[in-house]
Structure I
Amino acid sequence: MRRTAGFTLTELLIAMLLALFLLSMALTAFSSLSRSVRQAQQLSELQQNAQLVMSLFQNELTNTGFWGGRADPMLAVTSPMPASPAPDCVEDALDSGSFPQAGRNFVTLYASRTGAGPQLNCITQTIPESELLQVKRLIGQLAMPAEMRQNRFYLETDWQHSRFVDSSSPGLSATYDYFPYQHLVFYLQSQRVDGNTVPVLMRKRLARNQAGIATISTDSVLDGVERMHFEFGVDTSLNGQLNYFLPTQQMAADFWWQQNSRIISIRYYVLLRARQPDPGYINNQHYEMGAAEFIAPGDHYRRLLVSSSIFFQNAALQEGS
């Protein structure tokens, strides 16, 4: 009897087993490669965000304590003041808000731990158990009256005079110096991004709208910032030398008012989180943030903790200027 050409059942089964084995190897290799690519992408994202947030704070905090090098901003209360924005970012029991007011303290640097409700009268929602930071300062970029931007406020100053102005204020003169004025608040908020809940670094900023009215604008600065903690270097002898660091929770009102002491430096801790989870990764790490701590809840997010210190040279020189 003539045999028909083809494969036997045994040969087909062996071929199928070999194909399944090869397919399993390929899927394993692909899965391993996919995990490696995801890990590399998330680590790269965290490193890039670390550079961005450190550059941001370096730029925004270095000039803390700078008020034109000569005149105290409280001298401005003797001149007509721009109307404060409504609502203003202000801790009512502590501060006068965006601009100085006679008989009230003008707090130029302030931090607080955030809760579940509104903060500083201008923030409706934050990530609880983190911190916010408020900064008022001048940018060290002199402007002539003709160079003033419509959306900014400025401090007009010389050695015995200061006045808050804008591009339409009467009496602008080339005999004075004009520095752009900033009132900033940094805080954290959860937002929905690409179907995920992402912690975002937010910024409130004093601005001037087209009608010439002071407003507080809101910007999303950087995705993936999960926690912030600040500690402040205090000079209690007013000689420009650091005496000790205090975390936000231990900073009493007297320290913020800087009447009997000076804040001459800040140390910040920022915990970054990947925007996307990695199902193959579990995070149970403890992150030491100075006097604070964050314990990862066993989720699938990679994190990176960064910290740095900034010394306020202008604050240290304030007594001798």
Structure II
Amino acid sequence: MRNLLEVQNLEKQFSSQKAVDNISFSLEEGSIFGLLGPNGAGKTTLIRMITGIFYPDSGSIQFDGRPFSAENDIINIGYMPEERGLYKKMKIGEHALYLAQLKGLSRSDAMKAVKEWFEKLEMQSWWNKKVEDLSKGMSQKLQFVTTVLHRPKLIILDEPFSGLDPVNANLIKDEIYDLAKTGSTIIFSTHRMEQVEEICDHIILVNKGQKILDGTVNNIKQEFKENIFKVGVNTTAQNLMTPDFTVIKHNPDNLLLKLTEGVSNNDVLKFFINQGLSINSFNEVLPSLNQIFIKLVNDTPQARQFTA
């Protein structure tokens, strides 16, 4: 799979602060990419350089196999910022048509695309409502539609589920999957780590302008695992005297164990069998992205970088 976007050694400084400091990454076509970091980490500045709003002080951006040009390439990018970018006095249907035509669609193609997306997201009855009359969730759905209806090659979504109830969040999530399956490449920026784990193929984590983590979700979780296992077994922790592991938590029907360095899964299973205990389940517990995020953001120096 070829890369749609390649970012090399990007830097951007404002006054005495370096907002983006030598960041590089690449995005494969059709992938869903998580851009993560605490407030003030440099995510928005990075997005604004990718979309041509800011020019980098140094570094390069390759888009679709050639140097990025805002004039030529912006038509192939859909950007949904966290802040609302809608005209409050316009009617919703006309608003969507207007933005679709700004993205290069003819009036007839824009009408077809808007009607199709309004039907998908159950917005048909909104056509003549004014934007200012929408709830936060409704305006979020409208902003999503106006971002993706021209089928851009690169879609950038900043907190796309903000204000949405679970039903509408699932609607949007399904559409994100479908867009990726049909070839769109998606940058997904959020503070909700559980959404990242569910949706993203690959992530980077930035902090204080620097990249401190870069890899697939699975590889990163494997790299930061701590040899912890959940064992479904009925026993009391007091019966388990062994140097092979430490009991972290004792629940009525399972134990949470931390294995001693050098001890294998089979060693632990043999121990339980030798104790005459019946094992119902045996699963490794991997850290969540939220736990990894907190650990890395609170435990820098920035020089400590990891690539999975």
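We did not get these values from a lab; they are worked out from the coordinates using the rules stated. Not measured: the values here are computed from a predicted model. Cβ atoms are built from the backbone, for glycine too; each structure is taken alone.
Descriptive notes on the structure:
- Structures I, II, by distance in nm of label points 7 Å out along Cα→Cβ at positions 51 and 219: label with the highest value: II
- Taking mean projected area of the Cα convex hull in nm² as the criterion, the top-ranked structure out of I, II is I, with the highest value.
- Computed -6500 for helix-only ellipticity at 222 nm (-39500 (n - 2.57) for each DSSP H run of 4 or more, over all residues; to 500) - originating structure among I, II: I
- Computed over structures I, II, relative contact order in percent (Cα under 8 Å, 6 or more apart) reaches its largest value in II.
- Structure (I, II) behind the derived value 12.8 of mean count of other Cβ atoms within 10 Å over residues 139-146: I
- Read-out distance in nm of label points 7 Å out along Cα→Cβ at positions 11 and 267, computed value 7.6, structure in I, II: I
- Looking across I, II, the calculation of FRET efficiency 1/(1 + (r/R0)^6) of positions 211 and 243 (r between Cβ atoms, R0 = 41 Å, to 0.05) that yields 0.30 traces back to I.
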